[in-house]
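Structures incoming, each one as structure tokens.
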Structure P
Amino acid sequence: MYRGQSGMWAWLLHRITGLGVLLFLVVHIVDISLLGFGPAVYNEGIALFGTPVVRFVSLALIGALFYHAFNGVRIMLVDFVPKAASYQRIMFWTVMILTIVCFLPMAYFVLAPLFGVNTGNTASGM
């Protein structure tokens, strides 16, 4: 039923994005734990979040979070609404469109500072 179809891709992407979110959680715990080594060490670690590489990684995380959340709702619908399974393809593409629509504005705010665009974000780093 799923081999090569949208259900298989939704399943695979859900696992991959879940691992990405888990990896972010580990990194977040490590960066918060830097506080225990003093403000200088913490500030040095946090300064990395403003670098281009970390901005692109953060953007990938944002995309993963959006997809994982929207696909989680799709999975709940398939599990709890009897007729939802027959709409797998439509729901998959709806998840993809919602992910892209939510992702694009975030991409602007994350990447614009790399090009000198002031987005009004006063937070340091990001």
Structure Q
Amino acid sequence: MSPHPLRNRSRDLRKNSTKQENSLWYKYLSTFGLRVHRQRVIGNYIVDFYCHQAKLVIELDGGQHYSDEEMKSDQIRTAYLESQGLKVLRFTNWEVEHQYYQVCEQIKQVAYQRLVELAKD
């Protein structure tokens, strides 16, 4: 069986992460307490971060996400991920740089709330 066609692309994205992705990964998510994957393939998409236990996707949006076309693409992507039972959190690169602790706190709160919700199902 051949590897998923996006697997090589996700590996390249991990090697060439943005400053904000590296900051969030190395300072917080790599030691989060729940296992988090970087540049994970889900369906036909590669998400920035994914926590399987909490069914949580964390996306960081840089300037390329602000065009009308990219915003529409992000909406379609989010709708697909949510249709798979995933919760999607989006942060801008600016938020990661300037509101870092609030971003981390929101990730923590949502992840652990998701664990509670999923345990009920």
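Values in this text are rule-based calculations from the coordinates and carry no lab data. In this text, all values refer to a predicted model and were calculated from it rather than measured experimentally. Cβ atoms are built from the backbone, for glycine too; each structure is taken alone.
If mean count of other Cβ atoms within 10 Å over residues 35-42 computes to 18.0, which of P, Q did it come from?
Numbers: P: 10.9; Q: 18.0.
Only structure Q yields this read-out.
A value of 12, 33, 28, 17, 8, 1 was derived for P(r) over Cα pairs in 10 Å bins from 0, in percent; which structure in P, Q was it taken from? Derived from the structure labelled P. Computing relative contact order in percent (Cα under 8 Å, 6 or more apart) across structures P, Q gives 33 for structure P. In this comparison of P, Q, the computed figure 2.4 for distance in nm of label points 7 Å out along Cα→Cβ at positions 51 and 107 is attributed to P. Could you figure out which one of P, Q the value 4, 15, 15, 14, 11, 10, 8, 9, 7, 5, 3, 0 for P(r) over Cα pairs in 5 Å bins from 0, in percent, for residues 27-90 alone was computed from? Computing P(r) over Cα pairs in 5 Å bins from 0, in percent, for residues 27-90 alone on every structure in P, Q gives 4, 15, 15, 14, 11, 10, 8, 9, 7, 5, 3, 0 only for P.
So helix-only ellipticity at 222 nm (-39500 (n - 2.57) for each DSSP H run of 4 or more, over all residues; to 500), computed for just one structure, reads -15500; which one of P, Q is that? Derived from Q, not from the others.
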